[in-house]
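Got some structures for you, see below.
Nothing in this text is a laboratory measurement; each read-out follows from the coordinates by a stated rule. Because the structure is predicted, anything quoted here is derived from the model rather than measured. Cβ atoms are built from the backbone, for glycine too; each structure is taken alone.
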Structure P
Amino acid sequence: MYGLPPNVDLDFFLGKTLIQVCIGANDCNLNFDDGLRISVTSVIGCVESNNVYRKYEDFRQAAPNLVALLDRVVMSAREVTGGTLSIEFRGGGRLDIYDDSKEYESYVIRHKDKQIVV
């Protein structure tokens, strides 16, 4: 939609553990400990177990890669080109969440009283 805000502080991701992956027909919700949640309605990208990077439009196809990230701790979270949120996990694994729509929300990050709509 509008990308991540300039100079957004994503440090609240650090040390959070992915505890739940919820997959629907048109969305995916990633729930971390400490009340951190990401609701995704856009394309995502994952580094697969064979270190191949793949983009997914269908969350059902991404499910094995997302489930493999369960119980992993976030090492870094940053904005990359075009409003993409890139999350790297301890022990391997990376998840990219794209801002791929000019008209609609691509993802929403919620943590405690903070909400970032992209």
Structure Q
Amino acid sequence: MVTGRWLAVAALSMALAVGLGALSAHAFELQGSFRKIFETAHRYHVWHSLALIPLALIDRPDPELVWGRRLLFGGMALFSGSLYMLLWSGSGLWGRVTPFGGVVMVLGWLLVAHYGWRNR
């Protein structure tokens, strides 16, 4: 039941994104570069959570698809999560993690693209 697991992961990730968006809009006011950092983290979080939904509906054990989903989710967590942590902690060290998340997302997309090309 891979489909159900990944659909739950995508939906929970999207719920978190909506909650964080609501907090940023109503609970605290981010200014300047902090606002820009949050918007970047949030944008990638939302888009990749949404992208996982159709990928969750493909219930095939193909390694490219399996690893593509894993890398997309992991990359999103590293990329957006490190930016959220940078804002929360104030530590610039989290910014060093962000590029790795981006690379992992790109690798995930390349695997999904290869899966799609092979199964056209």
Structure R
Amino acid sequence: MIVTLRYSSDCPNWRTMEQRLKDALRAAGLDTVPINYERVETHDEAERLGFIGSPTVLIDGRDPFACPGAPIGLACRLYPTQAGLAGSPTIEQLTEAVRVEQGRVKTGGPRGGQAF
């Protein structure tokens, strides 16, 4: 499993996402999986990567929180949680996303997207 955290240094929410992602990997029994970091600093980079905001987590290249039609840019990204919009998914949401992807890898199942 490859986990990537894309972020803009102008958005402080990536630090929260980083900690929650580490906690989620631990909860899923995957604490040895490294997190790859990709800083996105220019609009050209955002365009090239299809970056829809900071922070963005990719699991095996897939954004489990993708929202079709979201604009590309360097803005701070918001995620729907049970407590309302937040700058990062909850640990529980991230753990579920990791487990779903882990299940796809084990079963070789389809890699469809999940929109919120």
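Work out the source of 2.0 here, i.e. which of P, Q, R gives that when distance in nm of label points 7 Å out along Cα→Cβ at positions 25 and 81 is computed. Among P, Q, R, the structure yielding 2.0 for distance in nm of label points 7 Å out along Cα→Cβ at positions 25 and 81 is R. Name the one structure among P, Q, R that distance in nm of label points 7 Å out along Cα→Cβ at positions 9 and 65 of 3.2 was derived from. The correct label is P.
Could you figure out which one of P, Q, R the value 1.03 for Rg/Rh (Cα atoms, Kirkwood Rh) was computed from?
Matching structure: Q.
Here helix-only ellipticity at 222 nm (-39500 (n - 2.57) for each DSSP H run of 4 or more, over all residues; to 500) has been calculated and equals -2000, so which of P, Q, R was it run on? This figure was derived from P.
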